[in-house]
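So, here's a batch of structures to check.
Derivation of every value follows stated rules applied to the coordinates shown; laboratory data play no part. Predicted model only: the values in this text are computed from it and were never measured. Cβ atoms are built from the backbone, for glycine too; each structure is taken alone.
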Structure 1
Amino acid sequence: MDRRGAHFRDARGDVFCVVQLSASLANERAADLLRAHNLIPSQRWTSDELLADGDGTRQYFGKWDVSRVAITEDGRTIGFCIGFELVPDLQFYHERCFYLHRLAVLPEFRGRMIGALLQAETVVGCFVRGFHDIGSIRDPVVIYGQTDTADWNRSVRLFHQAAGFRVVGQKAYADRTDAIMKMDAQGFWRSDHVALWRRYRVPECVAF
């Protein structure tokens, strides 16, 4: 597998690489990925759920093309961003889109811009790749996501706002209500996170 990736410097000046998250790489690094993921409030995954290509109600089209993982220069897994092509539905997602399903960074690496740079690199990949499974590469790309509307989650909502997302609706669950967020190309390329992505990207790309 080609593990060439985009290199960035974090807020401490340490270099890390963002590479494509394949199924084999996710399986190999499942312990670290699950440790990061299962610190997300109200979210718990098993290895099977991490590696799944669907959840019973939807298929994760293009998951292993779109998703990314952040790795330190010495090979440690520090975070990931999982996305996929989402088929439109009649209730919440009315247009074909890429859906950012999960974003997580290990606690010891938080506060260093890694989440912003990892998410931005993932979104760049979506815009460059375009749709393969649910549409044509000529179709305009939009990105959707969800996050909890509770007061304790305000910093996360501000994070996504800085990435170029805007709230377009809500989705109620038994234990919470999520904000539905949308990002288009114009909003993304004008966002604060893209400014960081441009500033802290290291030009060289090398194989890990």
Structure 2
Amino acid sequence: MAGGGAGAHQPLPAGDFATWLREMRAALRGERSADVPCGDCTACCTASQFVHIGPDEADTIAHIPVALLFPAPRMPRGHLLLGYDERGHCPMLVDGVCSIYEHRPRTCRTYDCRIFAATGISADDTGVDTDKALIADRVARWEFAYPTARDRDLHAAVQASAAAVRVEDGQRPPGAPPHTAIQLAVRAVELSEEEAASGES
């Protein structure tokens, strides 16, 4: 993790769970960007991650050299991936700072590693993801606050959805492409919202 030092293993306040969940769901719906208290951490930018860029993200595409983009496998034409360099770093990370921050991909705008702490899904436990130790270290430090019983109930619901998603993922047909940890975690948050909505109807 960037920064390291004496505070590298100290707990990090992740915020009130209900507030985080409301904002995370809004980010996943495209209504806002995730507001993550990253500090000097760049783990997500240095963990050998492919970044998906949709065909509608013309501004982002215009700010990334064409040579760094390639077609996303198993996705419709126009979907692209931004790879990483020989160190596993995003090539748009320059001197520890995102060089296209105001034009960064939607994937980056909605990425919030607290989702792993919320769901209990490890950033590196699927066998698909590699070099996620920095993210896993960061995730282990997040601590949510539970000022009301509702915060705890919502967290329990998200974790129950994560358990269901794990079961569902284990029943994939043979030969189906494996899901990444972030895909599973996002699905768990989305499923918890779907189940909450169906319970209110």
Structure 3
Amino acid sequence: MPERVNPRPSLRAEQAAITRRRIADAARLLFARDGYGATTLQAIADQAGVAVQTVYAVYHSKPGILRELRDSIVLLPEADERARTAMAMATSGERGAALDTFAASIRIRWEAGVDVVLVGREAGSTDAELRADANQPYERRRAGLRALVDALGPGLRPGVDTDDAMAGLDALTLPDVYVELVRGLGWSPDAYEAWLARSLRRLLLEG
């Protein structure tokens, strides 16, 4: 029996995907530049070069656009793969390398979408529809921190218990810290990653 070949998307489907991406990109730019509350669907439509009715048809609302942007950051394959590798390293005793790899996962996530995370936090403070899930990126990050601490287990340096480790990790990996160092002080993402890796080692492994 001949092997089935998945058909290529139709021209209409490809065009719909392009339009969807243009609207999302336009919204992301305006949310970051002007703020979530000040950005209207009409402004998004104008920036994307489409009719406002098209924005309504594709996303229905501003929260619909922001949720898709947020999900693209929360579910970031490259960052997730680095985090999984870090857990495996920590479990196998490669604790220093695990922290270096975990630092890379945080850098990748914030480099790709710190603006979306911060806009989501702003929107959650003013938009009742988004308030319930505004903390999703933070909750996912903290779950990753907890998994890392558990994987390190007895490898934590003397005097650092689980609560200490979680508090330090949470503080060091906040998106606000990335923004302050990279955008505020002009560090490169590489410099941020190296600083974070060093800081994680000092906090968790070195006496």
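With Kirkwood radius over Cα pairs in Å derived from the coordinates and found to be 19.0, which of 1, 2, 3 does the value describe? Answer for the origin of the read-out: 3.
Source structure of the calculated read-out (mean count of other Cβ atoms within 10 Å over residues 26-33, 16.6) within 1, 2, 3: 1.
Tell me which of 1, 2, 3 gives -8000 when you compute helix-only ellipticity at 222 nm (-39500 (n - 2.57) for each DSSP H run of 4 or more, over all residues; to 500). Derived from 1, not from the others.
Ranked by distance in nm of label points 7 Å out along Cα→Cβ at positions 10 and 42, which of 1, 2, 3 sits at the highest value?
Result for distance in nm of label points 7 Å out along Cα→Cβ at positions 10 and 42 over 1, 2, 3: largest is 3.
Taking distance in nm of label points 7 Å out along Cα→Cβ at positions 74 and 114 as the criterion, the highest value among 1, 2, 3 goes to 2.
From which structure (1, 2, 3) was distance in nm of label points 7 Å out along Cα→Cβ at positions 34 and 162 calculated, if the value obtained is 4.8? The value was obtained from structure 3.
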